[in-house]
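Read the figures in this text as sums done on the coordinates, not as results from a lab. Given the structure is predicted, the values throughout are model-derived calculations rather than measurements.
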Structure I
Amino acid sequence: MPFSLDPKIARLVAQGAGPTVPDDFAEGDVPRLRRVLDEGLAQLSGLPDVPGVSETPFTITTPDGHPLRLTWYRKDGSAPGSAALHFHGGAMIAGSAALYSPLVRTYVSWTGVPLLTVDYRLAPEAPGGTAATDGLSALCWLRDNSDALGVDPARIGVMGDSAGGGIAASVAVLARDHGIPLAGQVLVYPMLDDRTTEPDPHLAESPTLFPYVFNRTAWSAVLSGTRRVPPGAPHPAAARTTHHTGLAPAYIEVGEMDIFRDESVGYATRLWQAGVSTELHVVPGMPHAFDVLLLDEPRHQEGKIRALRAL
């Protein structure tokens with residue numbers, strides 16, 4: 001029996017939810033893809049306002065001299081002692097922490113767990129791997145300032161969706177390699193593997209909300225600067241990691257009709273094989289970004305909420 005898109009998702013897509021794939025989109029057109037993705041992510045501004053969550057901006061300097069913008073989100077009156085770094089989506093070429101602010105505020109309100117957003121550098125202007133090293137700089141800053149922020153350094157995790165999930169996975173690898181303990185990694189339909197380019201015939205004609213032509217265009221931009229990868233940076237595709245022992249426990253969720261499904265399942269399998277505790281959810285009938293489109297349905301949020309609260 002063929003895959004079937006969830007009826008509610010199908011109605012929302014028909015009404016214009018999510019990024020619209022232009023009929024005349026030309027593969028390799030990075031500036032246009034960036035505009036398309038930013039327009040889609042701008043829909044997050046329509047989320048309900050969340051009172052009682054404070055925002056504090058910070059700017060730090062990375063080892064290569066870049067001013068990196070961070071924002072600390074905290075629920076008023078909540079002090080769980082845990083925290084997570086949050087990385088936004090946008091195929092590693094688009095998006096911003098500011099565009100994701102309404103969603104981040106929602107997560108903080110639901111869980112009471114503070115989040116530190118990272119406005120990492122985008123490809124192709126920044127070479128592949130830069131986003132992960134920016135994330136490591138933010139992680140080190142959070143640990144160095146944990147006392148002032150009321151955070152237990154042993155209870156810090158990383159989180160992200162789509163490209164942000166892939167970057168979070170890479171930051172978890174860097175943290176392991178630098179001897180920095182992480183309490184967990186929450187990877188939501190993560191963009192992990194540059195080799196996901198050949199269309200699955202069961203998905204190629206479906207409204208996946210992030211089609212193969214977008215993925216090929218984005219990875220081409222990300223990998224175009226790999227010769228300039230910062231020293232110590234991992235490969236931009238976290239799925240290229242060959243050593244998984246000692247990585248932080250993982251929570252991974254992905255839709256059945258997301259082109260990132262198989263790479264998510266494969267990554268979870270390799271984590272298990274390395275003895276890393278991993279919780280995997282593949283949600284039937286769901287495309288990319290399904291949880292944001294169905295933000296009002298608790299069953300599609302409870303896994304992430306539980307994973308964050310467990311930090």
Structure II
Amino acid sequence: MNIPEPDSLDIYQRRDRNIKENAIGYALLICACISVLTTIAIVFELSSETISFFGKANIGEFLFGKTLPDGNYSCSWTPQFSEKSFCIWPTVNGTIMVALIAMLVATPLGLATAIYLSEYASPRLSKFLRPVIELLAGVPTVVYGYFALTFITPVLSKIIPNLQGFNALSAGLIMGVMIVPTIASISTDAMRAVPISLREAAYGLGSTKKEVSTNVVLPAALSGICAAIILGISRAVGETMIVAIAAGQKPTLTLDPRQTVGTMTAYIAQVAKGDSRVGSVEYQALFAVGMTLFLITLLLNIISKQISKRFQETYE
């Protein structure tokens with residue numbers, strides 16, 4: 001029986017290791033290509049249907065509204081009405097209003113939660129609380145929507161006069177609660193990445209825990225915190241079920257959160273139910289709205305990258 005020499009064993013081991021490394025590299029490359037191709041396919045589908053839509057609708061009306069025969073200006077979104085109108089701003093208005101309300105709730109709650117988990121809570125308590133908080137992100141959004149409609153809205157109607165049954169305020173408040181785990185989790189990781197030496201230096205100068213948390217750790221983790229907030233905004237802009245159930249599906253240009261509003265995602269959900277014929281202008285309007293939403297999300301991602309690069313801290 002021939003026993004391979006030690007050098008031969010090393011050659012075989014190196015060859016097997018190289019084969020495994022190459023296989024892993026190719027597998028990762030395939031995964032990356034699938035992601036890129038999926039994005040390209042989505043953009044292509046949105047673009048083709050959007051171009052078809054603008055072949056039937058006026059892009060000027062889509063962006064700027066229209067002037068009626070009586071001389072009045074009109075900006076409304078009514079693709080499914082007999083007298084169709086395709087001004088996108090009422091749906092953008094509803095989307096932005098609900099997202100802003102959500103961020104006014106989620107940002108302070110998320111940052112306060114992150115500061116507590118990172119700076120105040122003991123490791124054992126933090127290990128217990130963090131999964132419990134992140135459970136909020138796992139609750140189905142349809143549950144949040146019905147909770148806002150059947151609980152939050154009736155409670156607010158006793159406090160706020162003229163609050164409509166479907167309104168932007170209830171949807172924004174409950175959406176903010178849903179986004180808290182996203183901001184809290186990413187911000188906590190960013191704060192924990194700050195070197196302990198910065199904290200010790202601040203304590204050595206006589207700083208309190210509050211001063212260390214707000215004047216040392218927060219500025220040092222600002223890059224990750226900004227990315228978390230913008231990710232939360234993207235989540236709010238793209239949310240569907242909460243706004244479709246609690247905010248309503250009536251696109252209106254209003255700054256009053258007590259009123260019923262319609263968002264871009266609510267219109268997509270409405271048309272996706274199958275009430276519109278495939279190939280019709282109201283069906284193709286769905287893709288124009290989807291492209292607008294895609295561009296808004298892309299812009300938010302670009303802003304997030306720039307902010308992260310601008311405030312990124314490098315530690316030796």
Structure III
Amino acid sequence: MDLKAKLRPFYVAKMLYEQTDEDHYLTIAQIMEQLEKEYGISTSRGTVGDDIKALQELGAEIEVIPSTQKRFSLIGRRFDLPELKTLIDAVESAKFIPKKKSTALVEKLGSLTSQHNTEKLVRNVDVENRLKADNEKIYYIMEALNDAINTSKKVSFQYFTYNVRKEQKLKYDGYTYVFSPYKLIWNGDYYYVVGFSEKHKGIGSFRVDRIVRCPKILDDDAVQPPKNFDMNVYLNSMFRMYNGQRKQIELVCSNDVMDAIIDKFGKEVTVLANDMQSFRAIVNTAVGRVFYSWVFGFAGKVTIKSPEDVKKSYAIMVKQAAQALIE
């Protein structure tokens with residue numbers, strides 16, 4: 001048997017994969033014509049029929065529609081069209097995926113269906129003109145971090161921020177962090193890695209797209225989490241993964257912001273009656289500017305009742321903002 005004859009069943013599978021779906025089909029005559037025209041393979045109807053039966057035996061879900069000329073279409077695929085549309089929306093919306101990588105991923109997802117369905121995958125989702133990350137190495141960074149987590153090893157890396165000229169600047173003059181990664185988290189628009197920071201001598205997090213280059217996996221075993229460390233509690237207490245001292249805070253909230261409280265703290269948040277127009281929420285969260293900005297965004301519908309030091313810090317921030325407007 002020559003090489004072309006050996007490849008023939010694969011070419012038949014390729015045609016069915018690329019050209020057929022629930023609404024499109026190929027006949028044996030059309031398959032034979034393409035085999036001859038595109039691959040230089042002459043064959044018979046019975047041989048092509050045997051190839052299709054072999055593919056079905058292998059597990060391919062090929063529908064056969066009886067007629068004067070039997071029609072064949074591949075209907076069983078790993079992803080159906082609505083699933084692919086959802087995945088493409090997620091890729092195009094994800095801010096942490098650079099634009100070039102996003103385009104490449106969408107193209108690959110499009111190849112998982114027939115050519116006829118490709119145009120149906122053109123999405124019309126506009127996520128607030130979402131900006132994309134510009135760190136093209138993010139895939140390799142995440143892969144290295146994931147490998148370090150799976151092998152319980154420390155990593156080292158440098159981290160950058162932006163200066164007033166919008167230029168990347170190494171944090172702490174190029175300081176090399178040594179970090180024991182525990183988990184990768186997709187929070188909001190970005191990926192973060194949570195673990196033990198030797199610089200900060202405690203649990204912390206870093207934005208993955210701000211890591212300068214692929215982290216180096218060290219030979220040293222990772223520092224194990226403290227015995228009382230609960231990852232879920234830690235994540236629920238952080239606002240957009242900004243580090244800060246965590247405290248129990250009592251909020252007084254207008255009744256119409258209950259959705260926002262549950263969205264932010266989950267359905268298990270402790271809520272208590274306050275009066276007919278408001279309720280109290282007891283939350284454990286990181287305290288800092290991000291938290292204060294979140295409270296301020298409700299324009300008085302969420303206020304801080306306790307503790308007193310948090311109330312004072314928030315009041316100082318609001319006064320400073322107001323003073324800046326006056327000046």
### Origin of the derived value 19.2 (Kirkwood radius over Cα pairs in Å; candidates I, II, III)
I
### Summary
helix-only ellipticity at 222 nm (-39500 (n - 2.57) for each DSSP H run of 4 or more, over all residues; to 500) gets -9500 when computed on, of labels I, II, III, structure I
### Query
Suppose you compute relative contact order in percent (Cα under 8 Å, 6 or more apart) for every structure in I, II, III: which one lands on 11?
III
